[in-house]
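What follows draws every value from the coordinates through simple rules; no lab data is involved. Just so we're clear, the structure is a prediction, and the values are computed from it rather than from any experiment. Cβ atoms are built from the backbone, for glycine too; each structure is taken alone.
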Structure I
Amino acid sequence: MNELIWFLFAIVNFVLILIVYKIFGKTGLFAWIAMGTVIANIQVTKTIELFGLTATLGNVMYGTLFLATDALNEKYGIKDAKKAVYLGFASLLGMVIIMQMALWFTPSSEDFAHEALQTIFGIIPRIALGSIIAYLVSQLLDVYIFQRIKAKFPTDQALYIRNIGSTLISQFVDTLIFVPIAFLGLYDMSILISIFITTYLIKLMVALLDTPFVYMIKKITPLENNKS
């Protein structure tokens, strides 16, 4: 059932981006990226069996960040796309600092959540370090490649080339940086290799699945535009 749930999970994420953009416009995409960087780094602590291999759960949410960035790049330009990348970086860094300090508090005798929070957020600093480095490098690379491809293929019909092409390269770099930093020493090498392969393949699947939604965002007129 994991594969079916994963596909449904991806579609729900993409539809939510459309709704957020329709209601809030560019601000909605910025908000999604700020939220998504935090959620993706929490979800990634959970491993699942997917297509016969071990995978981390955060790949869909993380992939939506590239969708949102590409949409901003396409509709509003490279300046707003870079702004979104830096916003995501700040959100992730803020989450790490705040939650690490939250763990310093001694729980009361009635507390039931501390151990669960310790399990999730105790590993977050290492995951976040890998994610922060990978996120900045890959997202800025994605923004740059997207614009380079757009210069050669500027038509609306070629939007899929810009979206998929930039993601193919940037997501490989992202995975190459993130997986060793986040998980080296935590899992056996065979599982680590499996996570690397499935992480990249799933990100590519997300890039293929999100392409129609990039076209939809391109055509959507946010409600805030109608109000103005």
Structure II
Amino acid sequence: MKEIIKFLRDLQKNNNTEWFHAHRKEYEAARDQFGQFAMKLIAGVAQFDKSTEGLELKDCTYRINRDIRFSADKSPYKTHFGVFISPGGKKSGHAGYYFHLSVGGTGYPDESMIAIGHYCYDKKVVEIVREDLQDDGKRFDKYIQTAAKDGLRLDYTDALKKVPKDLTDFPYKDYWRLKTYCLDKPLDDSFVCDEHLLEHLLDIFKRNQPFIAYLNQVIDYTKEED
């Protein structure tokens, strides 16, 4: 990953079309190297999550060009590479496994990270998860505690500030407040440059596969109801 990180840092310092076109070969080398790694990751996930079988690289990766139409930042290129592995691919709406390689700062998108889950859910999915929490919150809590052992934490950015009065004493009220079910963890350069990075990522993803399976079961149920 060191060569890819070097390219991304150079791009961050020179985020313009002139520099990019002059260094297209370096970009293509970094893109292809990340793509080769991503294919191994995709194949590895399919070994323990059969719902992701048959995915191709294009189903799970993204263009480097930024959509600047509605952004104050007019930098034309992303300074990161990402791969999102989920049943049906990145546009399916399913929960999955994400690896993000980046440079330049803290927080998304400027920091390398891993994530499991998804950031956009239909309101019906949220309703069912909340019902499940009230029926048996221990199951959801077990998923979160398992993830915590790997340093993964829930994102409460868009969570409700309060719960209904009848849930004030509910032991899993913080989970109930969520509208997004995604666990993430920032990664430093020593982690992403480790020669065993692929094995580390697959180990984490495999341990947390039951969480993904649960979310996708709910998602598929809501789609059947439509």
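Assign the value 19.1, calculated as mean count of other Cβ atoms within 10 Å over residues 4-11, to the correct structure from I, II. Working through the options, I get structure II. I have 11.1, 36 for Rg and Dmax of the Cα atoms in Å, for residues 28-67 alone, calculated from one of the structures I, II. Which structure is it? Traced to structure I.
So FRET efficiency 1/(1 + (r/R0)^6) of positions 116 and 172 (r between Cβ atoms, R0 = 35 Å, to 0.05), computed for just one structure, reads 0.95; which one of I, II is that? Spell out each step's value before the answer.
Numbers: I: 0.55; II: 0.95.
Derived from II, not from the others.
To which of I, II does the computed value 19 (relative contact order in percent (Cα under 8 Å, 6 or more apart)) belong?
On the way: I: 28; II: 19.
Only one of I, II returns 19 for relative contact order in percent (Cα under 8 Å, 6 or more apart), namely II.
Which structure, out of I, II, was helix-only ellipticity at 222 nm (-39500 (n - 2.57) for each DSSP H run of 4 or more, over all residues; to 500) calculated from, if the result is -27500? Clearly, the read-out refers to I. Check the numbers for distance in nm of label points 7 Å out along Cα→Cβ at positions 36 and 108 across I, II and tell me which is largest. Going through I, II one by one, distance in nm of label points 7 Å out along Cα→Cβ at positions 36 and 108 peaks for structure I. Across the set I, II, mean count of other Cβ atoms within 10 Å over residues 52-59 reaches its highest value in structure I.
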